[in-house]
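Chemist: For reference, the structures are reproduced in the following blocks.
Just so it is clear, none of the values below were taken in a lab; they were calculated from the coordinates. A quick note: this is a predicted structure, and the numbers were derived from the prediction, not measured. Cβ atoms are built from the backbone, for glycine too; each structure is taken alone.
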Structure 1
Amino acid sequence: MRLLQVQAFFRHGARTPLHHVRSPSAPEAFWVPEMKADFPRAVYPNKVIDKCSGEEILSSNLPFEDDWPGGLRTGELTTQGQMDAYELGRRLKQFYVDEQAFVSPTLHSGEIYIRSTFIGRTIKSGRCVAAGIFGDGYRESGKTENLIIHVEPIDREYLFPNPSTCGILGRLYREGVEEYSKLPNHLELKRRLKVVLGVERLIDDFRQDTYKGDCPIYYVRDDYVARERAGFPLPPGLDQLLPEVHRLGAEELIYELLGARKEWDMNLALVMAPVLQMIVCNMRSFESVPKFQLYSCHDSTVLLLLLGLGCFDGVWPPFSADIVLELYALRSSPCPKSSDQRKTRVRDYLGDDEEPLNSDPDLPIGHNDLWIRVLYLGHVVPLACLWKLNSIDVELASDGYVPFSALVDHWSDALAYQKESQNTE
């Protein structure tokens with residue numbers, strides 16, 4: 001097998017919470033400015049570029065909505081979060097630079113493409129991951145190319161489920177909440193959480209008027225997992241509930257994004273179509289796009305991508321969780337173009353003037369020679385087993401390889417989707 005392309009999607013590192021579910025059983029967490037100081041090894045020269053206009057953006061235009069006790073805002077990447085992302089970069093470096101020599105140890109813009117959502121914590125996480133991969137050369141020489149991080153305005157963003165670009169999300173949210181709010185295991189966990197937290201009702205201080213009853217379980221998870229990662233104490237007994245909180249919190253989010261459970265498969269193809277189409281387009285165009293692509297995104301992205309691959313383990317993706325899709329050539333064949341011949345623009349999902357995804361571009365390596373492999377948290381995912389592909393060579397299957405055509409078949413509904421066919425509310 002010869003590695004041709006890597007697409008890595010990862011969640012940002014640890015951050016301040018987005019939700020505040022108070023408990024008299026634990027002291028208030030004070031999020032002070034020192035907690036977001038730059039991690040020195042994760043500093044790297046970079047520019048943030050609008051991927052459509054090509055213009056440089058000096059800072060995120062997204063204001064933080066709420067202040068935490070201590071002065072930080074909701075959703076800010078902490079120093080620990082920078083370290084999380086940097087360590088992910090070190091792992092990617094070990095595998096793709098040190099062991100496989102797939103990527104150069106110093107940054108070359110023709111080899112790498114970095115895409116982030118237009119949010120401060122993901123932009124900074126993208127920088128930190130890249131610093132983990134290429135920082136050694138920068139620190140040794142003091143010279144490097146600027147790291148280019150491409151972003152999309154929020155009203156056009158598709159790397160996470162976005163109501164601005166997916167009109168059915170409002171309806172799916174209502175249908176999903178109606179279903180999961182009646183589930184006995186969810187109600188029982190909320191009861192136990194209220195006992196442990198010492199409250200009569202689960203209330204998010206930042207959204208007190210949103211819910212008449214208890215707020216979602218994953219709001220509690222968001223607050224206290226962020227506190228735990230920052231070293232703040234948890235209410236006594238909460239640690240014993242966290243495994244179920246991780247599982248049912250993830251289930252809540254899936255309900256909110258995909259609606260009623262019986263429609264998850266169908267709705268997943270609609271909600272994730274732009275991302276899945278982009279992945280396949282990039283694989284088909286592997287000769288003309290950068291071979292090493294990093295996507296700095298969110299837990300919702302990683303979770304739904306795992307669902308789309310049929311390998312979700314039921315547990316909320318942790319900070320800096322990564323899922324990597326590798327593209328391989330099975331046989332010896334003409335090498336792809338060198339990095340300086342590759343275009344720096346990665347293919348988007350299909351627009352009105354683009355060819356359909358099932359077109360057959362003139363590639364030196366035929367599509368029948370292409371194979372893929374997926375890794376989650378650094379571990380190979382047994383796709384052949386999960387997808388029941390019994391005809392694949394046992395040795396290839398045991399190493400995680402499946403034909404590219406199997407991925408196209410697995411995502412056929414999403415790949416056939418056209419934006420105009422989506423029903424809005």
Structure 2
Amino acid sequence: MKDIKITYIGGGSQQWALHLMADLALSKSLSGVLTLYDIDNAAALKNQEISKNIFGRPEATGKFTVEVEADLDTALKGSDFVVISIEPGPIEKRFIDLKIPEKYGIYQSVGDTTGPGGIARAIRSVPVMADFAHHIMAVCPDAWVINYTNPMAWCTGALFAAEPDIKAVGCCHEVFHTQEMLCRWVRDTYKVDLPKRHDIVLDISGVNHFTFATEAMWNGKSILAEFKDKQPANDREQLKKNALAREAEENWFDCDFRVATDFLNRFGVLGAAGDRHLAEFVPFYLTSKEELNSWGVAMTPYEWRVRRTKEQDKARQAFLDADLKPSGEEGVLMIEALAGAEGAVCRTQCNLPNKGQNRDAEVGAIVESYGRVSFNKIEPIACGVLPAAVQSLEDRNLTIQKIVLDGIMAEDKAKIYEGFAIDPLVSLSSAGNAQLFEELWTALEVPFN
């Protein structure tokens with residue numbers, strides 16, 4: 001198999017770039033050049049230094065030369081694959097996403113996908129992603145683009161809105177955690193060894209971070225109904241203690257999957273994302289911090305995000321001190337399949353424009369379903385039908401996504417506000433909604449009005 005070139009936009013990342021390099025180093029079929037591009041060139045250079053350790057380890061079977069390039073078009077030249085993982089603006093911009101809405105009594109457990117924080121982040125991200133798309137199609141139009149940047153649906157949608165012929169896909173790991181949770185349940189219920197993640201076969205439908213499993217199979221057996229029947233009653237006091245313990249430990253990403261199973265109990269489909277994400281798409285769970293905690297969910301605070309960013313060198317050193325192991329992401333598996341590695345075909349969840357894989361969503365909307373990835377091809381797989389009540393929630397979100405994306409692409413402030421005003425978390429008075437929007441808009445320093 002011939003060498004490939006991968007360009008990483010956001011190559012100074014303290015997490016995603018290191019994980020990609022680890023997975024490339026452990027690949028048995030890939031070799032070539034990895035070019036790191038980042039507006040923070042110094043951060044990319046640090047990752048280049050770390051790459052010498054990663055690819056120099058005895059267990060590294062994938063061989064890559066890692067370069068750093070400060071000019072985007074030069075970085076993209078000759079690329080077979082482009083990976084995008086960026087923070088849109090300095091981390092301090094998250095203050096806008098999280099703290100300004102909080103002034104108005106709007107709480108967000110993450111604030112990067114939906115709600116006022118997600119929309120503010122989209123306003124920053126969409127123009128940047130559209131610009132990347134133009135550069136990619138001008139320099140390496142045949143390259144496959146893998147996007148990891150949130151808000152996933154808006155960022156992936158921006159690539160296609162700017163360049164409809166781009167070969168792009170959005171990838172997210174939230175569904176993996178649902179599979180891992182079900183693996184633990186299978187182990188405990190059937191008294192067997194812990195299954196591997198891929199032993200749990202899901203059928204998923206929805207939009208990124210608001211995706212649902214309509215079926216779950218293990219060992220050829222449907223387990224979703226039994227999983228539902230054997231769910232314990234919610235002990236809200238214990239769940240609150242769990243959330244507060246996570247806050248004390250700064251363990252923001254774990255959950256008890258009680259929001260996910262609440263959807264299963266009420267509507268018959270299992271939430272296939274972490275509770276901290278699912279909670280933001282509906283007004284049920286975020287009426288207050290205390291209500292969110294009573295579901296076992298801790299809010300990821302702005303202050304921690306800023307501090308973590310300032311501790312990048314510590315994170316890099318911790319990575320170097322650890323054994324080289326797979327990240328659990330599937331981007332490199334997808335690259336192997338797309339590049340034509342022998343026997344490499346994978347089934348993974350993909351965020352793609354709807355071509356009929358989701359029969360209830362508008363054609364062209366960015367939806368999440370499984371896809372089959374093979375040589376130079378990603379084929380979306382038709383997904384199950386959601387209950388009408390859940391689909392109505394999806395429809396509302398898809399409508400917001402379309403209105404906001406169209407508004408940003410057209411530089412139409414009034415259009416963006418239309419989408420903002422109908423978001424489930426934007427639940428103030430009409431005047432209050434408008435006031436919050438104006439404060440966000442001013443803080444974002446949007447270059448149009």
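Chemist: Using the calculated result 22.5 for mean count of other Cβ atoms within 10 Å over residues 122-129, pick out the matching structure from 1, 2.
Modeler: 2
Chemist: Match the computed value -11000 of helix-only ellipticity at 222 nm (-39500 (n - 2.57) for each DSSP H run of 4 or more, over all residues; to 500) to one of the structures 1, 2, and report its label.
Modeler: 1
Chemist: Also: Could you tell me which structure in 1, 2 was used to calculate FRET efficiency 1/(1 + (r/R0)^6) of positions 42 and 306 (r between Cβ atoms, R0 = 25 Å, to 0.05) as 0.45? Walk me through the intermediate numbers first.
Modeler: Details: 1: 0.45; 2: 0.85.
Of the structures listed, the value fits 1.
Chemist: With relative contact order in percent (Cα under 8 Å, 6 or more apart) as the yardstick, tell me which of 1, 2 scores highest.
Modeler: Sorting by relative contact order in percent (Cα under 8 Å, 6 or more apart) in descending order puts 1 first.
Chemist: For which of the structures 1, 2 does the calculation of semi-axes √(5λ) of the Cα gyration tensor in Å, for residues 170-377 alone return 42, 19, 14?
Modeler: 1
Chemist: Could you figure out which one of 1, 2 the value 67, 52, 42 for Cα extents along the principal axes in Å was computed from?
Modeler: 1
Chemist: Next question. Here distance in nm of label points 7 Å out along Cα→Cβ at positions 226 and 370 was calculated and came to 3.9; which of the structures 1, 2 was it taken from? Each step should come with its number before you reach the end.
Modeler: Details: 1: 3.9; 2: 1.9.
Going through each structure in turn, the value belongs to 1.
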